[in-house]
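Below you'll find a set of structures to go through.
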Structure I
Amino acid sequence: MKSTVDKILTAILTPMSWLYGVVMWGRNKLFDAGILSEVEYDIPVIGVGNLTIGGTGKTPHVEYIIGSLCHDYKIAMLSRGYKRKTRGFILANHRSTPESIGDEPWQIYNKFSPNIKVAVCENRRKGIEELTRLFPDLDMIILDDSFQHRWVKPTASICLMEYGRPVYQDKLLPLGRLRESTFELNRADMVIVTKCPDNATQIELRIVANELNLMKFQKLYFSRYNYEELKPIFPDENPYSGSLLHLGSNDSVLLLTGIAHPRYFVRHFREFPFNKRVMHYADHHNFSRRDIADIEQRFRDMKGERKMIITTEKDAVRLSHNPYFPSELKPFIFYQPISVQMIEGLFDHDNDLIPDIKEAISQSRNNLPS
């Protein structure tokens, strides 16, 4: 039952949400009518994005696609570089930092270089044109966070939806988390329902599929996370193993997050016997000197024979470059790597995203003028 405050907020935000919806509807109609133009490129462009603000697992899925294709194709990944402190087109190299290209592009560059090229540019058209000029032998470009960026028409558009917060139960900003109406999901060629529970049944997934009610040409996939062995953020200064198996009820762990929706991260550690404390900051949070001091104090205040800090891979990128992070904590902080697993044996298709992307690339090449 809604509280009085919730009712007041709903009353205030609802007309704002309607106005936002009208603006987005008008914008999309201008693109649909060709008044605002989408540019289609000769090189295959795979767009990955979502209808909601954050939390769908976009970066792990981009990494899944890159890892599956980078040995067969010459790939570039183009992002706007959210929250970077630079502007214009920048090609990632060994001197790049999270501040210069953004934390997610930096993470992807360090994970897959030299097998792929990574660039950032707020103007996606300019970014694509610069990449193809610099690397004319590229086979494909992956466009990160591209669903609302309609100035580029992708060869295949992939839209992600979080299992725990389906778009058909959400509302438009600022009342909810939707950037666009759920009707715009029709623009996607492929839809991935992400972060599915390990115990999700075929019936539960079928209900989600029925609620989405996709068009016949659209393909639907389901995925979940694999949680891998912990890794130290500062390997040279960390003498401990990344395994959690040696921690017991007399030990304590500080779970540190700066992501949109930390509940999956926190839930993963629920069954472990050690004592847990949680510190959560906003998505893409840049940890200040005061933040680091608060983290250090919280760590010191924790009781336990052994103590550890565990954070996310995205947060590890920022913390590893943070000038205020104290050397005394470096031996005790780890990050939790995750990977994407497509759920097999679903419905009437094999739920394998990669062959369908390859098919879209092949068809794009066949449609090029001779």
Structure II
Amino acid sequence: MPRLRELGFTIGRFPTGAHNAITDVPAVLVGHSTLLADTPRIARTGVTLIVPRNGDIWHDYAFAGYHSFNGNGEMTGIAWLEESGMLGSPIGLTNTHQVGLVRDTLVKVCEERGDLDGFLLPVVAETYDGVLNDINAFHVQEAHVREALANARGGAVAEGNVGGGTGMICHEFKGGIGTSSRLVQVAGQTYTLGVLVQANYGLRPNLRLNGIAVGEQIPIARVPAPWKTPPSSSSIIVIIATDAPLLPVQCKRLARRATIGLARVGGSGYNSSGDLFLAFSTGNHLTEPSDRLQTVQMVNHNNLNDLFDATADATEEAIWNAMTSAETMVGYCGHQVYRVPIEMLLKLRSA
């Protein structure tokens, strides 16, 4: 499936990393486990894991910050992350009803590795895939979480109907997992910023591409909607990674800027949306526990503006990559969700 840039669209002024993915941030890995089945019950779901520090995040923590644009959703481990400013686990993405299983499996894996020192509060987030997936069949099992972890690697990232994004819907078209990256010069150094989204939100009339009202130009008669009456709930998870040395408060400031990229595409943070954003920085090493003073670095606040712009741009492009990379899917109760019509996007580009 083509990504947005392969269709001739460019967002923002910064260059991308080699793979235009969150994995362009050094030592950040992504793994998926995708579940597709029609019997005995419909499965259109899965798990995605973002694994910092090539898997050493369990004991070499990263500074992190969190922002809730609208809080009708779940992201575990956030109370302690907000208190301590540190991320100490891979980040899991799955469906609404299986957050607990993914979280518990990550604790088990940490204990088996010998990295569990007292307790662990993993970060696992969700969006609702119950239109396409028989969500109450609880398809995701411990083995699938372990599979996603084993599959975690750098390089190009599979997008669209994969992992936690398998059954997701975006602006009434097929959504799912999307990613993008930017290279930014800060104080004479080049840093990488990457974004990964699990996009499951939005209404068609609000959909925009580079400011063009795309959704208004795709009539229901041309591409049917997946429902007669749009649901009130919709959600997106945005994970931001960078190797720029940032403190927790600066990570939180980055996380807030994901809101700008979401708004550009057409997300408004509806009442029933779980729009939850997390940013982490691998620029400092925080080996825990330690009884020694730790030396850390930070980008000056005055030099954050380009990272803010890069966050907004990469979020916008990641959402679009989720849609252009997705394929039409038929799922639970015969619901059919069509991919965004690529040929219509190409006509808009040439107009």
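A compact table of results
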read-out: Computed 175 for volume of the Cα convex hull per residue in Å³ - originating structure among I, II; value: I
read-out: With semi-axes √(5λ) of the Cα gyration tensor in Å, for residues 102-197 alone derived as 28, 16, 13, matching label from I, II; value: I
read-out: Winner on distance in nm of label points 7 Å out along Cα→Cβ at positions 318 and 334 once structures I, II are ranked, highest first; value: II
read-out: Origin of the value -10000, where helix-only ellipticity at 222 nm (-39500 (n - 2.57) for each DSSP H run of 4 or more, over all residues; to 500) was derived from one of I, II; value: I
read-out: Answer label among I, II for the case where relative contact order in percent (Cα under 8 Å, 6 or more apart), calculated from the coordinates, equals 19; value: I
read-out: When percent of Cα pairs over 18 Å apart, for residues 62-133 alone is computed for each of I, II, the largest belongs to; value: II
read-out: Parent structure of the calculated result 167, given that volume of the Cα convex hull per residue in Å³, for residues 166-309 alone is the read-out and I, II the choices; value: I
read-out: Comparison of I, II - label where distance in nm of label points 7 Å out along Cα→Cβ at positions 46 and 254 is highest; value: I
read-out: If distance in nm of label points 7 Å out along Cα→Cβ at positions 174 and 286 is computed and equals 3.9, the structure in I, II; value: II
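Read the figures in this text as sums done on the coordinates, not as results from a lab. Predicted model only: the values in this text are computed from it and were never measured. Cβ atoms are built from the backbone, for glycine too; each structure is taken alone.
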